1. Hey, relative contact order in percent (Cα under 8 Å, 6 or more apart) derived from one of P, Q reads 26; which structure?
2. Could you figure out which one of P, Q the value -22000 for helix-only ellipticity at 222 nm (-39500 (n - 2.57) for each DSSP H run of 4 or more, over all residues; to 500) was computed from?
3. Thinking only about mean count of other Cβ atoms within 10 Å over residues 21-28, which of P, Q has the largest value?
4. When mean projected area of the Cα convex hull in nm², for residues 61-244 alone is compared over structures P, Q, which one is greatest?
Structure P
Amino acid sequence: MKSSWQKTDKGLLLIMIILSIVGLVFIYSSSSVSTILRYKVSTSFFFVRQLIFLFVGWMFGILFILRIPTKKYRYFAFLGVMLVLALLILVFSMGVIAGGAQSWLDLGFFNLQPTEFAKSALILYMAVYYDKMTKKKYFWTYYLFPIVLAVIIFILVAMQPDFGGAMIIAGIVFLIFLKIPFPKESKLDVLKYLGFGLIIAFVVLLYSGTEILNSTQLQRLKFENPCQRYMEDTGYQVCNGFIAYHNGGLFGVGLGNSSQKYLYLPEAHTDFIFPIIVEEVGLLFGVGILILYFLLFYRILVIGKRADSVRNSIICYGTFVYLLLHLFINLMGSLALIPLTGVPLPFLSYGGSFNLNVILMLFIVERISIENKSNQEKRLLEKFS
């Protein structure tokens, strides 16, 4: 384990540690008012829970994920997708409704959101499946199987309805598919039939009896000029986010001194944590966080570029796309540049399923870094032996 730990990407680990600490600090600060006034719990309630999620994720990553070679993923990647499908179906009969969507399973100590694990399950399954497919020629229909599974998952998530989660899944799968190095003719055929499949999926959703977009989500499509719609839900939230950005200026009003967390921003510790960060510690600090994110993305792409297999390259690229989409959609939504969809920020936003999933994927990237360096050492030994 010691030699494996030495081969991890220290830059990536350092960024993960910094973002974890920053997230804990601002989850405590942003939720310290709502815990008492809205949730009637201790001021440290969300802080403690987030700390537990991070601890479990980090321990699982260090003790298990770093030890498991990625070539063994072929034994359980498909089972992971099947388990996610089962949980997504179970949500419709046993799921907890929150924010207008039936997306969570109450486990007593923890509300599990299968949608988040669907993202990582699809990344790993596509990596394993297409790693095998690129080693020999197949008829183009063989390339469709993971896409069919992804379309089914897309439909199930959209029916909750969680259109934001469904679109992120669609974005991850589509961008990974474009990255896979198999014959251009086969890729064009699959894209053509995928288009037909999406049309069929849309028709299924229309006639499923489920509101693809409920009234709350339809309101979110009106995202421009939020302060002119202050009495509407989305206008109210985004406009108060604007106020938080304005209050913060370059250097902020001071840690813990946000005025917008006094229930003006209902989701201050989740979807709207970035405006609270800027309000309290300033725009310069916010830019510093964005720089950390881009360094995180850079390290993931570097590790993926050095990978010796299509499988590991796809895992890294899929993780990059997954985190980038969350960052982009969250920030653009809070700035009223796209509709508000309730997408959290990696490490910074409170959330058990999401942050556990993020840590899981990043430790898999670290495992790929270990394998890259081990393979490099083997090649050097063979060269000089």
Structure Q
Amino acid sequence: MALKFVDELELENKRVLARFDFNVPLDSDGNITDTTRIDLALPTIKHILEAGCSKLILMSHLGRPKGQVKKEFSLEPVATYLAEALEEDVVLTESALDRGIKTLLDLNETKIVLLENIRFHPEEEKNDHDFAKQLSEYGDVYINDAFGTAHRKHASTYEINAFFKGSAAGGFLMKNEIEALNKIVNKPERPFVAITGGAKVSDKLKIIERLLTTVDSLIIGGAMAYPFLKAKGYTVGSSMCSDSDVELARKLLLHGSSSKIMLPVDHIVSDDIEGNPETIKDVNIPDGMIGLDIGPESLAVFNSKLDRAKTILWNGPMGLFENAHFAKGTTGIAQSLSMNTGYTLVGGGDSVAAVKKSGLSAKMGHVSTGGGASLEYIEQGSLPGIQALKFGIS
């Protein structure tokens, strides 16, 4: 069964209940510091409105309130931004189960309603059936455009599909993410090179195992490289490197396709994460030194491999890119990808942040909003929220 999308449903005079990912970063004053996630939802929202819906009821989470009402996680800044972007009134409810919501939906002058943070209710993350049923009563049609939470079996993304059989669809953001990720999952053009970084091998164990069976080369940088180097007998100084990660790296190095793994051959180090950078022209890192970026030779070797690639997946920075002293490796990879004529997909929070910081986002094939969802899609070939949207819940 093919997954339906929002432009395939009849929405005229329908109440449309739509789940988005408005989990945007806020500063200490409650101001949105990056509106990307809301901006990417606007095409779906505008289509629903232009299709003549009678009401549009928006759902989202923000932060991790863990089932409690916490003012700092209110969607009020999102409601304000949406009203400005759409040039329409957006009414924010007191809660997702506010007694006055159904009355509000009967008012002709009310077009767009934003339910307060769905995660203020513990039932959301418990995938509670009754909670999902209460939410479903607001709409005739259900749209899920929250790709970033499609890997979670939550009430508003999973169980709610039980009440919208034949009247549920994905939004345009969901469609774009699936199409982009399928270029990685379904017969990627070769050579296919993946780049992974980050702090812990344990966090990326499944994706590394999956990639080793599908890629032609797997570049490992950032803090993730040090357990692999130590497992191979090199010294890593005081670099981030737990015994458990070294053991996991050792097992991965015994994988039948471990010859595909590429590791740094030199490093940018310091005796402190705020210290001055020093280049070590060797694989070994001296005692007392912390590896904080790949070195220039590593960058040259990696870029040589990337230059020939037809498909590239990047997940994880090459170093402590937030500090300009240790950002050259990550920036260098971003620059290489921006000039690649093949297909490049950037996924994962830190990689996306690094690409945005470099100002090269527009030159990538696709920058995923998914984070963990995009990695799980690559591992599994789908996600629970997408499967539920496609087949419903019985």
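1. On the way: P: 26; Q: 16.
Only structure P yields this read-out.
2. Value -22000 for helix-only ellipticity at 222 nm (-39500 (n - 2.57) for each DSSP H run of 4 or more, over all residues; to 500) corresponds to P out of P, Q.
3. Working: P: 20.8; Q: 17.2.
With respect to mean count of other Cβ atoms within 10 Å over residues 21-28, the highest-scoring structure among P, Q is P.
4. The structure with the largest value is Q.
Rule-based calculations on the coordinates, nothing more; no lab input. Keep in mind it's a predicted model, so treat the numbers as computed, not measured. Cβ atoms are built from the backbone, for glycine too; each structure is taken alone.
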